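The structures come next, written out as C-alpha cells.
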Structure I
Amino acid sequence: MPGTVEVGRIRRPHGVRGEVVVESFSDTPDRFAVGRELLVSPALGTEGASGLSGGPRHLTITSVRPHKGVLLVRFEGIEDRDAVDGLRGALLEVERSQVPEPPEGTYYYFQLVGCRVRDAREGDLGEVADVIEDGGGVLLAVEQVAGESKRRLLVPFVATMVRSVDTRAGTIELDLPEGLVEACVSRS
C-alpha cells in the first residue's frame with residue numbers, strides 16, 4: 001500500500017495572484033478546505049520542469065472556490081503567477097492515514113491497484129495495474145508478465161463477477177463468464 005494517496009492534480013495557473021486550477025480526485029467534502037495541508041509532488045516524468053526538483057513539499061491552502069467543475073486554490077507563500085507556474089501538473093497527496101475507510105462493500109481505486117487477481121476457471125490472471133472508468137462501468141486493467149511476454153486484460157469489476165475482495169491480503173477472486181479472458185486479452 002502506498003504511504004500517500006493522490007487527491008488531486010494542479011492543472012495550471014489561474015490569473016496573476018497565485019491561484020491554481022485543481023482537478024480533485026477526492027469525494028471527501030473538506031479535503032480542500034482552507035487551512036488543510038497537502039503534499040505537493042511532481043507528476044511522474046516532470047521532476048525537473050515542475051519547480052519541485054527539491055522533492056515533494058507541504059503547502060497549506062489559504063483560499064478555495066469552485067469554478068466550472070474544478071477548484072481554484074491558493075497556497076500559503078505563493079502569491080503570483082510565476083510562483084505557481086512551476087507547479088503545473090503537480091500531484092496533491094495526503095497521508096494514507098487521513099483517508100477515511102470506504103463504506104462496506106466499496107473500495108478506493110488505490111486499494112485495488114497491486115491486488116493479485118484470480119479467476120475460478122482460469123486461475124491467476126495477474127496484478128491490477130490500473131482502475132479505469134469508461135462510462136459503462138469500472139474496469140480492472142490486469143497485467144501478467146511471463147518471461148518476455150506481457151498480457152493485459154480489461155476485466156469488468158461488477159458484483160455479479162466478483163466472488164471476494166480482500167484489500168489487506170491484496171487479492172481479488174472472480175468468476176468470469178467462459179470465454180471472457182480470451183476475448184479481452186491483449187499481448188505485447
Structure II
Amino acid sequence: MNNLVIFASGGGTNFINILKNTQNNKIKDCRISLLVSNNSNSNSVLYASEHKIDTFIINQKRYPDKEKYIKVLINKISEHSPSLVVLAGYMKLIPKEMISKFKNKIINIHPGKLPEFGGKGYYGMNVHRAVIDSGAKTTAVTVHHVNEEYDRGMIIYQEIIDVRKDDSPETLSERVLKYEHKIYSDVINNIINGKD
C-alpha cells in the first residue's frame with residue numbers, strides 16, 4: 001500500500017476528493033496517511049480528523065525557529081515513508097531542504113496556465129481574475145513538480161480550458177475546480193502505479 005502525504009491550508013476540496021478516490025480505488029493501492037496543514041481551523045483539518053486521518057499542524061507560531069521547523073517537518077513526513085507528497089491548496093513555500101529530501105516526490109496543482117499565471121501571489125481567485133483581466137482565450141489546470149520557487153517546477157500535465165466571453169472570476173473558478181478534481185486523482189494514480 002502506497003502512502004500519500006497531503007498538504008492543505010484551506011477548504012480542502014482537492015484533499016477530500018483525493019481521499020474519496022483512494023477509498024473507491026480510482027487511485028489504486030493507495031491511502032492518505034497524513035495531512036499537513038499550517039491552519040488548525042481549516043476545513044481540511046476538520047475533515048481529516050472526522051475521517052481518522054493523522055494530522056500535523058506546522059506553522060511559524062508553533063515553530064518560530066526556522067531550523068527546528070524544517071527538521072520537525074522532514075522528520076514527521078519521513079515517518080510516513082510517502083510514495084508521493086501532494087500539495088492541495090497549500091499556501092506556504094516548501095523549504096528547499098524538504099524538496100531535496102523528497103526529490104521528485106512532491107507535486108502541486110495550479111488553477112491556471114504555467115508559467116504565464118503562476119508565481120507568488122497567483123493563487124485561488126487571484127489567478128482567475130488575472131486570466132480574465134488579460135483577455136486570454138484559454139486557461140488551464142496544471143500539475144507540476146515542486147521546486148524552490150512558486151509554480152516553477154517541471155510540468156507533469158496541463159489541461160487547457162476555454163475561457164468563455166461571459167466568464168467572471170467566480171464562474172471560471174467553479175469550472176476549473178471540476179477539472180482539478182478529475183485531473184489530480186488521475187495524475188496521482190498514474191504516478192503511483194507507474195504509468196508516468
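No lab work stands behind these numbers, since they all come straight from the coordinates. In this text, all values refer to a predicted model and were calculated from it rather than measured experimentally. Cβ atoms are built from the backbone, for glycine too; each structure is taken alone.
Using the calculated result 12.1 for mean count of other Cβ atoms within 10 Å over residues 103-110, pick out the matching structure from I, II.
I
Starting from the value 9.5: which structure in I, II was mean projected area of the Cα convex hull in nm², for residues 23-126 alone calculated from?
Of the structures listed, the value fits I.
Given a value of -0.19, -1.02, -1.15, -1.40 for log10 I(q)/I(0) by the Debye sum over Cα atoms at q = 0.07, 0.16, 0.17, 0.19 Å⁻¹, point me to the structure among I, II it was derived from.
II
Hey, helix-only ellipticity at 222 nm (-39500 (n - 2.57) for each DSSP H run of 4 or more, over all residues; to 500) derived from one of I, II reads -1500; which structure?
I
Using distance in nm of label points 7 Å out along Cα→Cβ at positions 71 and 87 for the comparison, can you identify which of I, II gives the largest number?
II
Who wins on distance in nm of label points 7 Å out along Cα→Cβ at positions 95 and 167 among I, II, i.e. which is largest?
That would be structure II.
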